[in-house]
Structure formats: structure tokens, C-alpha cells
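Pasting the structures in now, so scroll down.
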Structure P
């Protein structure tokens, strides 16, 4: 069984699926990974405390948590196998009661990137909520989940490195990135290159481009679960995707 890395990915909107560049980057990235036994994904679009696990059944339903898009996006399907064994394993690892919501399907922060990374939908997928926005607590949560990587589980934090939607002036995929988006992106790149997780945790005070880059923080929060799951969080992550999409940073990386 191959130990899996932990990933932090920008997941974009459903329009990502029609972007040949970003779609290709995600597909090429996943093609380099060994096949996981299961996928545990934490999306920016599910905030719930206490820690909650979604549907574990085969063909977990999708949540079309977006509006104003082409009708075709509301017919998307991703009928991956369920992951009840992984859900049980997480409950044991956490050593406490983990809430389960059997009716909670995959949101677009989970299935949009998975449609490009694992299009065959033949790997069990489980989504887990973000129970807090506290970076230290999320990092510790990632550390507790880290043993799953030795069991072949691919841990994915799905967000967006910058997500200042209210401050965008152009809604085009090729739009020029605003200064606040570029500044935050380059700051995060530099901090990650030094493995300075403590600085990253203090992003609200230290990062340029705030609060415009993250007027709300749910799209940055998953990064701390990913880093917590790293074997050594002080080792620089391997950037797999960079650049901008609608002016937002799509920087995505993996940690060993």
C-alpha cells in the first residue's frame, strides 16, 4: 500500500469544468499520483461543528450549491463508491463522537475538482466538515488524520488561495488579477517555501492583501488541515498549479 500525499487545491466554480487549461492541470496532477484506497475531502463549502462526516453510501448525492449557471451544471453526476470503512476509521482516530449526516452529499468544492482528477468515479469518497476556522485547531485535526495517509487515503483540502469575490471587477476566466490577489498569493508562496506554518497561521495580521483576499476565511481554512497532515509541515510543499482564474489565485500543492 502506497503512502499518499496530502493536497490543497483551488476548486473553482463549475465553470472550471469547461476551462481546458485548469482542467488539464488537475488531470495531469492526479495522473502522477498512485491510486488511493479512498479520498477524504474537506471543502470550504461545508462548515459544521462538531466535526461531521457526510454520506457514506455508494453514489453519494451531489449538492448543487450555486446559482445562475448554465442548466447543464445542475445535471452533473459523480457516483463514486461510498466509504463507510473510512468513516469508522476517522471516528476511531478522533477518539471522540464524530457526528454523521447520512443525507449530506458532496458539494461543488468536492465534486468539481474530482470530476477532473478522478473522472471514473471509482474510488470511495468521503466528505468531512470544517468544524472551526482556528488555524491551530485545524492543523491539529490534520495531524490526527495523518495516519490515514499510510493506509492509502488521499487527504484533500479544497478551497481557493484567494477568494475576494466581492472585490472582483471582472468576471472572466482570463481577467487580470487584482493587486491584493497577487500580493497574498506571492506572500503565501514565500511563507510556504520556508515551511513557516506559524506565520501562515497569522495570515490575518501578516499577509498583504487582507482582508480583500479573504473577506471570509472558509476558502483558506482547509490549507491548515492539509499542512497538519504533512509528515513534516516545515518542508516546502510541492506546487503543482499556479496562476490566476478570474483574478483569483489557483495555487495548489501537495505535501509529503
Structure Q
């Protein structure tokens, strides 16, 4: 295949992936705790197609990985008792089939067993015991004070787990706004934050900036169209060259 066509097709592939990521960011602009993502590219050399002169290799842009912007989103007031937001660093921990998972989405509620759970039913973990938090559904007053302590009718019954993750690059996305870390020894698990700022009645919104994402989508679409035109022009040029050679 012609070198120009190889480069153009590889660029189209990365542009399509970038477009998918931007579209996903826009779709999650109103998802609590969502963190905006972007594609990381690297330059990869490769041998050229057979030729008599010219450079010995060409360079492609290939996908290297995914970047996530973990900057905090705006804290939105809801007034609901078990809506919680972390003001600052840290993640809530929940229990799932994969083990511990970590999230910034604090839309919690009490299930039929009295457990504090996420919006999709995963138990939220206590800071001290790393066990599910059991509450009294009949409590007249529930306060979750700064620091994460849960107080029912004046008695502390647990503490919301907020855990520090130093190397966020190791986090693997699992869906539902949750992440996991590579399996390791128990002592390698993230440690509970000493005095986290937990806001009751608030939810952290997505940190997606819709205007920026829409602008990126338009730029990616235009770039894709330019590459498509380049490929079409290159194909026409090759066809005309072959036709002339056939007439010679």
C-alpha cells in the first residue's frame, strides 16, 4: 500500500477513537462524579512500502493510552440525607464482585437490609473496618459531619470511608463511575484519609466542560474530513498515474 495511504488510514483510526471519547464525555456531562477523558498518542516508526528512493521509515500516530482529568467537579446541593460529596482529594470505597472499587459518585441510600449503598446497590465501606455500613432506617435524625462520621440520633455509628490513592494512573475504569486498582497485598490497599471533608446533602457533578468538548468534536470532525479528502485525492492521483503508464 502507498505510504501516504498508510499514514492517512492510521490517522483516521486515531481520530475515530478520539471522537468516541469526546462523545462519551459529552454524554456524561451530567453524570455525578464523572471525570473527563482524552486520548494519549505516541509516534511509532515503521518501515515504508517498497521504494527506490526516499526515507527509510515513516512515522505513525498510535494510541498510547487514556488520560483522565481527576480535578474536582462543582459540588451541587441536593438536600438529600445520604447524598455525599468529597471536597478535596480522595475516593469513596464500595464493595463489589471485583473487590474494592473507588468512586467520587456519592449518590447513596439505605437498602432493605439497612446497608448504605450506591445508586446501583453496591455497599459503601466504613473507614475503620472496610466493612459495609449498617444503619437504622428508623432513626429520626442522621447527620454525616465533616470528617465522615455518621451520627444517628446523637450517637456515632460509623464513618464514611474516604481513601487516598496516590498513583491515580493505576486506576482501571469499571463503569458506573467506579475504578479498581491492580490486585495486591492487603497492606497495599489505599489508606483512609485522616480528616476528609465530606459534605452532606451535596453531590459532585461531572468536571466535563461541554463547550470545550463540543469544540473538540468539531475540530476532530473537520480533521477527519481533511484526511478523507487527502486519501481520496491520493487514490485519484495513483489511478491517473497508472492510466498514463498503461498508455505509454
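FYI, it's all coordinate maths here, none of it is from the lab. All figures in this text were calculated on a predicted structure; none of them were measured in a lab. Cβ atoms are built from the backbone, for glycine too; each structure is taken alone.
For this structure, a couple of remarks:
- Value 1.06, calculated as Cα Rg over 2.2 N^0.38 Å, for residues 8-127 alone, assigned to which of P, Q: P
- Computed 0.93 for Rg/Rh (Cα atoms, Kirkwood Rh) - originating structure among P, Q: P
- Source structure (of P, Q) for relative contact order in percent (Cα under 8 Å, 6 or more apart), computed value 26: Q
- Highest-scoring label, criterion being Rg/Rh (Cα atoms, Kirkwood Rh), for residues 144-199 alone, among P, Q: P
- Comparison of P, Q by mean count of other Cβ atoms within 10 Å over residues 32-39 - largest value held by: Q
- Which entry (P, Q) yields the derived value 26.4 for mean count of other Cβ atoms within 10 Å over residues 152-159: P
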